[in-house]
1. Using distance in nm of label points 7 Å out along Cα→Cβ at positions 24 and 80 as the calculated read-out, with 3.3 as its value, let me know the right label among P, Q.
2. Can you spot which of P, Q the value 14.3 was calculated from, given it is Kirkwood radius over Cα pairs in Å?
3. Assuming 0.05 is FRET efficiency 1/(1 + (r/R0)^6) of positions 16 and 72 (r between Cβ atoms, R0 = 25 Å, to 0.05) as calculated from a single structure, say which of P, Q it is.
4. Given a value of -9000 for helix-only ellipticity at 222 nm (-39500 (n - 2.57) for each DSSP H run of 4 or more, over all residues; to 500), point me to the structure among P, Q it was derived from.
5. Between structures P, Q, where is relative contact order in percent (Cα under 8 Å, 6 or more apart) highest?
6. Among the shown structures P, Q, from which was the value 0.7 of distance in nm of label points 7 Å out along Cα→Cβ at positions 8 and 40 calculated?
Structure P
Amino acid sequence: MHKDEIKINQETVKELIANYFPQHVNLPIRKINSMGTVNAIYRLGDEYCIRLPRLQWASEALLREFYILSGIKGITLNIPKIIQTGTPNDIFPHN
């Protein structure tokens, strides 16, 4: 899709889960087909959703979203709770 995007597959997601959420390594991982082109989206079991930015600028946008959403109080919308952001490593180069 994008010439400079990171290729993300189920093995990448499994490695990230093992590093960040070892307690969830046995949950099934399922790719979500999306019309979007800047994030890869996977389900982890029935409760979690994983969004991985394919591009550097998308990573920065996700971090802004995390900080904005974590600061909103008293809102009546059902906004997914962000439970973890990553740090660049050998498995995945973006946050």
Structure Q
Amino acid sequence: MPCRLSREEIVTIGVLAEKQETRSGIARTLGVTEGAVRYHLRRAAHGATDGRKDKPRRAAEWAEAIKTWIATKAEETDRPINVLDLYELCDS
């Protein structure tokens, strides 16, 4: 599943492109695909806005339950919380 670029990363793509950095160089710098760089440069050239930011996240309806689970796990251990455990719990 592709991850969303942060607003900072999208702005960085534009800034580096203005400085004549190649698309492949921008992609390497940000650790994204060249296709992602082309996509954002093309959208910027056409003045398009990203409507995805207004869409609800899939886990939004479960936010309180997830927050409670994370808090409970944090109290149980000193180790970092592995959210994969939550995924596996829900998948079983």
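Rule-based calculations on the coordinates, nothing more; no lab input. Predicted model, so just to flag it, every value in this text is computed and none were measured. Cβ atoms are built from the backbone, for glycine too; each structure is taken alone.
1. Computing distance in nm of label points 7 Å out along Cα→Cβ at positions 24 and 80 on every structure in P, Q gives 3.3 only for Q.
2. Working: P: 14.3; Q: 16.2.
Computed on structure P.
3. Q
4. Going label by label, the one that fits is P.
5. P
6. Working: P: 0.7; Q: 1.2.
Traced to structure P.
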